Structure formats: C-alpha cells, structure tokens
1. Which structure, out of I, II, was mean count of other Cβ atoms within 10 Å over residues 148-155 derived from, given a value of 16.5?
2. From which structure (I, II) was Rg/Rh (Cα atoms, Kirkwood Rh) calculated, if the value obtained is 1.01?
3. I have 0.8 for distance in nm of label points 7 Å out along Cα→Cβ at positions 36 and 52, calculated from one of the structures I, II. Which structure is it?
4. Identify the structure, out of I, II, from whose coordinates helix-only ellipticity at 222 nm (-39500 (n - 2.57) for each DSSP H run of 4 or more, over all residues; to 500) was calculated to give 0.
5. Comparing structures I, II by FRET efficiency 1/(1 + (r/R0)^6) of positions 108 and 212 (r between Cβ atoms, R0 = 25 Å, to 0.05), which one has the largest value?
Structure I
Amino acid sequence: MIRRTSTILISCLVSATIAFGQVPRDPTAEPQTILLWQNGAPGALGQSDDDQPSITLYRPWGHNLTGTSVIVAPGGSYGFLASNHEGRQAANWFNALGVTAFVLKYRLGPRYHHPIELGDAQRAIRLVRSRAREFEISPDRIGMMGFSAGGHLASTTATHFDGGNPAAADSIDRASSRPDFVILGYPVITLEAPYVHAGSARNLLGDNPDPRLVEELSNELHVTPQTPPTFLFTTSDDNVVPSENSVNFYVALHKAGVPAELHVFEKGPHGVGLDLGDPALGEWPTLLANWLRQRGLLAKPNDGTAK
C-alpha cells in the first residue's frame with residue numbers, strides 16, 4: 001500500500017511539473033539553430049551557410065527561468081565571428097542565471113555591407129519577440145549584447161529601431177526591433193576618426209563610404225531618451241578599440257537621461273570575452289549580474305511567462 005501510494009504521489013508530482021512547465025532542461029542537450037528567414041534572407045548573394053543568418057537558442061536548465069533573454073552578437077571586425085568565447089560561452093553564463101540566450105550569426109563583410117548586418121540583428125530581435133511564448137520568455141525583457149564589432153551592431157540596434165510594421169504580411173515584421181536593454185563589451189561605437197576601428201568600418205561600409213553614412217552609424221551621435229538602458233565595459237589597455245568608444249557612448253546616454261553603467265578597467269587586452277581567470281577584469285560578469293538584478297531582470301516575471 002505504501003509503495004502504491006508513493007508511486008501515485010510521484011506520478012502526480014511529475015504531472016504537475018509538466019503542466020506548469022517546470023521540467024528541468026538537460027544542460028547537455030544540443031542547442032537549436034533557427035534561420036532568421038526560412039525562405040532565404042533578403043539581399044542574399046548565394047545559398048551557402050554564410051548567406052543564411054540565424055540564431056542559436058541556448059535554454060536555461062533547472063527551475064530558475066527568469067523570462068529574460070539576451071541576443072548575443074559576437075565580434076570579429078565584421079569579417080568573422082568569434083562565436084565561441086564571445087558567443088557560446090556568454091550564452092552558457094546567461095543560462096546559469098536563468099536567462100535564455102540566442103547567439104546571432106549575422107552576415108559579414110566584405111561580402112555584405114550595411115544595411116545587411118543591421119537588418120539581420122533587427123530581424124533576430126523581431127523573431128525572438130514574436131515567438132516569446134514559444135521560447136518561454138517575456139516580450140518586454142529582450143536584451144541585445146555585443147562584443148567589439150558585435151558591440152557596434154548591438155549599439156546600432158539601440159539607436160536605430162522601429163515599432164514594427166502592423167500591415168506586414170510576415171508576422172515577424174510586425175514586432176518591434178527595439179531591444180529592451182543593451183550590454184556592450186569593449187564595443188566599436190564610432191566610425192569617425194580618431195577612435196574608429198578601421199577594419200570594422202571597412203568591412204561594414206567598404207573602402208570609400210559616404211561621409212553621411214559614416215555619421216549615421218557613429219552611434220554616439222544618435223542616442224535619444226528612447227535608447228534602451230545600457231551596461232558597458234572596456235579597458236584602458238585596449239589598443240584595438242579605444243576605450244573612448246565606450247566613454248563617449250556613456251556620456252551621450254547620460255546626457256539623454258538613459259540609465260547606463262560603465263566600467264573601465266585599467267588592465268586587459270581587447271577581445272577577452274568572459275575572462276573569468278583574471279582577478280580584476282574577470283569581475284565584469286559579476287558587475288553585469290548585479291546590474292541585471294538591480295533592474296529586476298533576474299527575477300521571475302509576474303505574467304506567467306517563466307515558470
């Protein structure tokens with residue numbers, strides 16, 4: 001009788017767990033890759049893997065879903081993607097906080113130039129927002145993170161966005177492309193001298209870009225009160241992307257009244273990723289977690305999206 005009662009109790013607990021979406025996710029499960037456009041991306045120059053932008057979904061495991069999500073854009077000077085230490089590793093770190101992560105594979109120069117890269121990032125935000133219920137996330141807690149050139153792409157989404165096209169035939173295009181918060185790691189921000197990263201600018205715009213386009217994509221010049229709250233970190237030692245990129249963006253955010261937090265570490269080279277082994281610079285993920293927590297992004301939402 002005791003064994004039968006226990007079996008029934010366990011069965012009921014399992015059923016309740018499934019019903020409320022509390023089934024622990026397997027951390028060893030392979031992530032899911034989703035094409036941003038199922039029938040070919042606009043402006044595609046071929047059908048190879050490099051012509052098909054996508055997001056790779058990394059779900060949190062256990063019961064600590066927060067409903068918050070982050071789309072991560074790896075760096076690579078707009079010419080390649082550092083998708084391991086500036087993509088998957090960051091995604092796994094977010095998962096440990098109960099945050100759903102998507103690593104963005106966007107199209108690259110010199111094969112592709114602006115506005116293709118921005119279009120890919122905006123499409124990723126729209127897709128994640130339009131499928132929020134499926135991904136068990138909140139549609140108003142979708143962040144964009146970028147490292148280096150990926151930071152330029154993320155800051156471009158933060159300063160160049162729209163509310164979606166309600167008349168669009170594609171339901172994804174009806175969703176807003178504005179991220180709800182932005183995280184920038186040693187980002188490229190400006191395309192203007194003297195702080196421009198020449199390689200990123202060349203891959204994004206070509207050899208002789210229109211000066212008006214250079215100005216349009218120097219994102220420190222386009223911050224408004226509607227720019228999302230932003231967390232930035234960089235180092236004084238960075239001799240690839242000068243820290244003035246982050247500092248000038250922070251100043252613009254501060255002047256516009258946008259909540260922002262900036263950390264400039266004294267030591268550390270460019271492209272460090274999480275860098276958890278450094279006793280000083282390796283603290284930036286903890287500072288980010290504190291910032292997310294302070295903004296309520298690590299608490300479960302009240303709308304039932306995350307169980």
Structure II
Amino acid sequence: MNKVFPWLLLAFIAAGTNAEWQEPENLGPVINSVHNDWYPVIPEDGSYMIFVSDRPGGYGSFDLWISYNVGGEWQPPQNLGAEVNTAGIESAPFLADEDTTLYFVSSGSGGYGSMDIWTCPLTDGVPGTKTNIGPEINTAAHECCPAITTDGQTLYICSDRAGSLGQMDIWVSEKSGGTWGEPYNIGSVLNTSQTDCPRWLSDDGDTLLITTGRAGGYGLTDLWYAVKSGEDWNEPVNMGPEVNSYDYELGPGFYCNHGDMGGVIYFGSGRSGGEGGWDIWMSVDSDYANVAPTSLGRSKAIFR
C-alpha cells in the first residue's frame with residue numbers, strides 16, 4: 001500500500017526531560033491492517049484507542065476508527081460512524097475536556113476551507129453531534145492537528161494560511177469570553193520552512209510535542225518536543241532513534257504518563273516490519289518499564 005503525505009490528510013518522567021524510550025513494538029494485526037493506520041489517541045483510563053485508517057469499510061478515503069480495550073487486549077477496530085466520518089478525509093484526532101470532547105480534522109461539507117477543525121462530545125468513545133469550530137479558527141486554507149490545553153483556553157493548530165513560514169506552521173489561538181481569538185504564528189523557534197504540526201500537550205501546557213520534517217531528524221518527519229521557559233518556547237528536542245526512524249513518524253498518544261511525557265507512547269510510523277503502509281507502534285519509557293510487566297505482547301493495550 002502506498003504511503004501518503006499525512007499533513008494533507010490529515011507517571012514517571014517530568015515534563016521536558018529526556019525519557020529513555022525502549023525499542024518500539026508493532027501493535028500487530030488486530031489494530032494494524034495492510035492499509036494505512038496512524039494518529040492514535042488514548043484516554044487517560046486506556047479503555048479505547050481512536051486512530052485514522054483508510055482500511056475498507058469506511059465512509060471516505062480516511063476515517064476515524066476505534067478499538068476498545070477488554071482485559072488488556074485490543075479488540076477489532078470499529079468505524080467511529082457517520083456522525084463523525086464523511087465521504088472525504090477525517091484525521092488528526094485529539095481528546096480534550098478529560099476525554100469527553102473529540103477534536104478532529106475533516107474535509108467534509110459545511111466547512112470554511114478544504115480542511116477544517118471540528119469537534120464533538122464523546123461518551124465512552126461514542127461521538128455525539130459534531131460542530132465546526134468556526135471561522136475564528138478555520139479559513140479557506142488547510143487547518144489541521146488541533147491540540148488544546150487542559151483548561152480549554154489555548155488551541156494549537158497547523159495551517160498553511162498566509163503568513164506561514166513554511167509548508168504548514170504552528171498557530172495559536174487564545175479563548176476570551178468563550179470565543180476563540182485570531183490565531184497567531186508561534187514563530188521561528190518552532191516553525192521551519194518544512195511542515196510543523198502540534199500533536200500533544202502536557203497537562204501544565206509547558207511541553208508541546210510536534211511532528212516536523214525539520215533538519216536534524218532521523219527520517220522524513222520525526223517526533224520532537226519543546227519546553228517553555230516562562231512565555232517563550234525553547235528549541236525543540238528530537239525524541240531520539242528509539243522512537244524515530246528513517247520514515248515518517250506521526251502521533252502520538254500517551255498512556256499512564258500522568259500528564260507528562262513518559263509512560264507508554266503510541267504513534268504511527270512508516271518504518272519496515274509492520275502490517276501495511278503505515279502502522280501503529282508503541283514504546284515504553286525505561287522508568288515505566290521498571291515498574292510494569294516486561295512482557296508486552298503484540299496486542300496488549302495497557303498494563304494491568
């Protein structure tokens with residue numbers, strides 16, 4: 001299966017420290033297909049995983065799918081349904097409001113541009129009625145990769161709108177009086193001439209994990225993280241060759257990380273050794289591995 005350009009489709013470690021990630025493990029054929037599977041997100045209790053796939057049985061070219069965890073085992077994925085998915089592209093899911101709200105990207109009708117950010121309520125992985133996040137955020141350009149702070153007041157996106165420094169940049173919007181403000185470019189410390197996308201935030205909002213094709217990585221796009229000093233972001237740090245490969249890495253979702261960057265990371269990768277074009281992989285940070293069972297199992301969802 002041919003791989004695609006994802007940006008068009010679309011505890012135990014303190015935040016910002018160097019977690020020592022172990023050799024990644026493919027989640028196996030229960031989760032992964034011979035098609036493309038990536039962008040996993042997981043609620044705090046580890047009870048399900050929502051991810052993106054172009055496997056058969058969907059409504060469009062790329063849909064959101066869900067796999068529930070039962071007794072530590074991932075179950076066969078189910079399509080998240082027509083409430084969310086359309087005949088177009090759905091991608092880049094993000095869980096917010098203590099896992100009761102799903103943000104995602106859609107090219108479906110009713111938006112302001114070719115790719116818009118939408119949101120819907122979520123109850124135990126079941127979506128409610130979706131709404132477009134509105135023209136304060138969405139434009140005629142591509143908007144993708146929403147990531148929102150735990151207080152719900154700051155939204156990070158990527159966009160190729162006018163004023164971007166590269167192919168797609170990270171932009172930030174602050175909420176005031178219940179309304180999102182006009183997004184501003186986060187600047188050249190995090191944005192490059194390549195595509196730079198926000199994907200995860202620590203609970204304190206001071207660590208931002210991004211997907212980027214910037215120089216200095218191991219592959220086509222890598223996972224990097226940046227840490228705030230006061231109001232300013234420091235230079236991003238590559239997550240290292242245990243997570244990143246020569247191919248694309250996308251994601252991630254964390255489990256048992258207590259709001260910081262550690263525990264278990266789930267991410268999409270085009271590296272060899274998988275089931276299809278893109279697969280979902282997992283890696284455990286060494287501190288977590290020291291207190292968790294050492295036998296992961298290819299389809300194990302969480303540690304019991």
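Any read-out appearing in this document is the output of simple, stated calculations on the displayed coordinates, not a laboratory observation. Note that the structure is a prediction, hence the values are computed from the model and not measured. Cβ atoms are built from the backbone, for glycine too; each structure is taken alone.
1. The read-out was computed on structure II.
2. Among I, II, the structure yielding 1.01 for Rg/Rh (Cα atoms, Kirkwood Rh) is I.
3. II
4. Clearly, the read-out refers to II.
5. I
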